[in-house]
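Heads up, there are several structures right after this.
A short reminder: the numbers here are calculations on the coordinates, not readings from a lab. Computed from a predicted structure; not experimentally measured. Cβ atoms are built from the backbone, for glycine too; each structure is taken alone.
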Structure P
Amino acid sequence: MNRPYIISHMMTSLVGRIDCGMTAKLPGVEEYYAALNKLNLIATLSGRVTAQLEMAKKGEFEAKNKEPLNAEKFSKKISAKEYSIAVDTKGSLLW
C-alpha cells in the first residue's frame, strides 16, 4: 500500500490568532508561499476556520434532519491534479 508523504508547512502568529488578512502582513510571508509553491503539492489540508475564511460560502450549514448518520462519508465528484481538504467535524461549512 502506498502511504502519503506528509509535510507540515504552517504559518501562525505568536498569539495564535487566525486572521488571514493579518497573516498576509507577517514578515517572511513571501518566502512562505515561495517554499509552498516549490513543494508541487497534490493536496492541501485546512481546518474549519481557515476553510471558512478562504474557501466556503458565508454562513453555516444547518441540517434539516438532525439524526446522526452513524457512518463516515467521503465524496469525490471529479478527478483533479490538486485537492483542497477541509476538516469540518461538525459539518458546518457551506459549499
Structure Q
Amino acid sequence: MSTETRDTIFIGKKPLMAYVTSTLIQLANMPSVNIKARGLSISRAVDVAQIVARKTENAGYSIGSVTIGSESLESEDGRTRNVSTIEIEVKKNVE
C-alpha cells in the first residue's frame, strides 16, 4: 500500500454527501483536489464541486480548471463505445 496522499476523488454511486465530505477532508491536507467522473456520474461530480465551492465559500474554496473528454470502452457485448468524462479541480483560494 502506498503512503502517498491521493489528490483525486472518483465519483460513483455513493450518496452525494459522501463525496463532498471526502473532498473537504482531502482539501484540508492539500492545496487542490481533482474530482473525476464519467458517464452518468458526471452530474454528481458537478454537484459535488458546486457544493464544496458555494457552501464553503467563507472557507476559501473555488473551482479551478475543468477538463472534459471521452474514453473508448468495450461494452459487455464486445462493442466499443465512447463514454464522456469530466475532471474538475477544486482548490484553496490563495489569500
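Out of P, Q, choose the structure whose coordinates give distance in nm of label points 7 Å out along Cα→Cβ at positions 41 and 73 equal to 0.9 when calculated.
Q
When relative contact order in percent (Cα under 8 Å, 6 or more apart) is compared over structures P, Q, which one is greatest?
The structure with the largest value is P.
One of P, Q was used to compute Cα Rg over 2.2 N^0.38 Å, and the result was 1.18. Which label is that? Write out the running numbers ahead of the final one.
Details: P: 1.30; Q: 1.18.
Source structure: Q.
Match the computed value -5500 of helix-only ellipticity at 222 nm (-39500 (n - 2.57) for each DSSP H run of 4 or more, over all residues; to 500) to one of the structures P, Q, and report its label.
The correct label is P.
A value of 13.2 was derived for mean count of other Cβ atoms within 10 Å over residues 25-32; which structure in P, Q was it taken from? Let's see the in-between values first.
Details: P: 10.2; Q: 13.2.
Derived from the structure labelled Q.
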